[in-house]
Structure formats: C-alpha cells, structure tokens
Structure 1
Amino acid sequence: MPEQVVCSKCGGQMERGGIRGDSSLIWGHVKESSIFGVKAVQMVGPMYSVEAHRCEKCGYIELYAINQQGK
C-alpha cells in the first residue's frame with residue numbers, strides 16, 4: 001500500500017498526480033551557455049524523477065524529487 005502523504009499547510013490528505021498530464025517530470029540543474037549569440041539551456045546531473053501531490057482539501061501542490069536518474 002502506498003504511503004499516505006499529509007498536507008503541510010492544512011493537514012489534509014494528499015493525492016498523487018502529475019503536472020499538465022505528464023507523470024514523468026525530471027528535475028536537474030540548469031546550465032546556460034551562448035553559442036554564436038544563441039542562448040542554449042541544458043539539464044545537467046544529477047537528475048531526479050519528480051512526483052507531484054495535491055491536497056484534496058486546500059489544493060496545495062508539493063513536488064518531490066525521487067529516484068536519481070543515471071545511477
């Protein structure tokens with residue numbers, strides 16, 4: 001059975017979900033550079049899968065970085 005997450009704002013029950021219908025978000029550091037005047041942005045490690053939870057009572061959303069990628 002999945003662990004129940006409690007809202008840190010109101011104590012309500014949190015439900016697991018995703019952002020914009022995507023349940024496979026990735027978190028990592030952003031590295032910006034400029035090549036021939038064109039701005040380039042890339043993600044650099046370590047990177048983690050992101051899990052979203054929304055409070056059923058107040059609507060507060062928390063994101064959790066879990067499962068380091070590339071281990």
Structure 2
Amino acid sequence: MTSVHRHEGESFESLFRRFKKQVQNERILSQIRRRRFYEKPSQERKRKAAKKLRKSRRTTYKDLERAWR
C-alpha cells in the first residue's frame with residue numbers, strides 16, 4: 001500500500017503530487033486496470049509474448065542505431 005507522509009509546512013497540492021508520482025512509479029493503476037476483468041491464461045501468455053517481442057525489437061533498433069553512429 002502506498003503511503004505519503006506530509007512534511008512540515010507542505011501544501012496539499014505538493015503532497016498530492018508526490019502521492020500520484022509514487023502511485024505511478026509503483027504501477028498500481030496499470031495493475032488495477034489489468035486485473036479489472038479475468039484474463040484467460042492463453043491470453044496472458046499472448047500478451048506477455050507480444051511485450052517481449054516489442055522490447056526485443058526496441059533494443060535491436062537501439063543497437064543498430066548505435067552501430068551507425
């Protein structure tokens with residue numbers, strides 16, 4: 001569970017900004033959205049495989065870009 005403690009003299013806006021940033025860094029909202037509906041194991045495998053493919057393409061592209069420089 002994410003918690004943020006208020007510093008002395010800190011405004012609510014800055015406290016809320018820190019809280020939102022911490023929630024985003026911990027990827028809480030993305031987990032909630034993903035778990036909102038049941039995902040079949042086969043669909044989960046496909047989603048993870050597609051994620052791996054995107055990541056490998058991205059790193060390959062970056063490596064090629066570095067080689068050309």
Structure 3
Amino acid sequence: MAKKQAKDMLLVGSKTKEALKGSGKETFMVSADALEGLNEYVYFLVEQAQNRAKANGRKTIRAYDIMAK
C-alpha cells in the first residue's frame with residue numbers, strides 16, 4: 001500500500017488550538033489529530049476556491065470563492 005504524503009500545515013497550531021478550546025464557562029479539550037483534520041478541510045476549501053475561480057475565468061481567488069456554498 002502506498003503511503004499518503006503529508007501535507008504542509010497551513011494553520012498556526014497554537015492559535016488554532018486556542019480558538020478550538022474556547023474560553024469562559026465552557027472550554028474543550030483538543031485532540032492531537034484535530035489540527036490535522038482541520039488542515040485537511042482548509043486544503044479542501046482552497047481547492048474548491050481554485051476551481052470556482054477557474055470556472056469563472058479568473059486567476060484571482062476572492063473571499064466569495066472560499067465562502068461559496
């Protein structure tokens with residue numbers, strides 16, 4: 001079986017964990033693989049934004065390409 005190549009981390013780990021933990025009355029634990037999962041989702045969003053810009057004949061990715069449903 002071929003090994004999956006690791007993708008570069010696009011997130012700042014400490015800041016992302018801090019945001020995931022929350023604050024105030026309710027805080028959460030963050031598992032070791034949470035950042036990896038979120039990083040994979042960010043890569044998915046990037047790919048979708050690239051595809052949307054390309055489909056619209058643009059080379060510039062805009063905020064609405066990322067937020068598009």
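Matching task: 0 is the computed value of helix-only ellipticity at 222 nm (-39500 (n - 2.57) for each DSSP H run of 4 or more, over all residues; to 500). Pick the structure from 1, 2, 3. All intermediate terms of the calculation are to be shown ahead of the outcome.
On the way: 1: 0; 2: -24000; 3: -16000.
Source structure: 1.
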Can you rank 1, 2, 3 by Rg/Rh (Cα atoms, Kirkwood Rh) and just name the one with the largest value? 2
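Work out the source of 3.6 here, i.e. which of 1, 2, 3 gives that when distance in nm of label points 7 Å out along Cα→Cβ at positions 8 and 40 is computed. It would help to have the intermediate numbers written out before the result.
On the way: 1: 3.6; 2: 6.0; 3: 2.1.
Checking each candidate, the match is 1.
The numbers here are math on the coordinates, done by the rules we state, and not lab data. Predicted model, so just to flag it, every value in this text is computed and none were measured. Cβ atoms are built from the backbone, for glycine too; each structure is taken alone.
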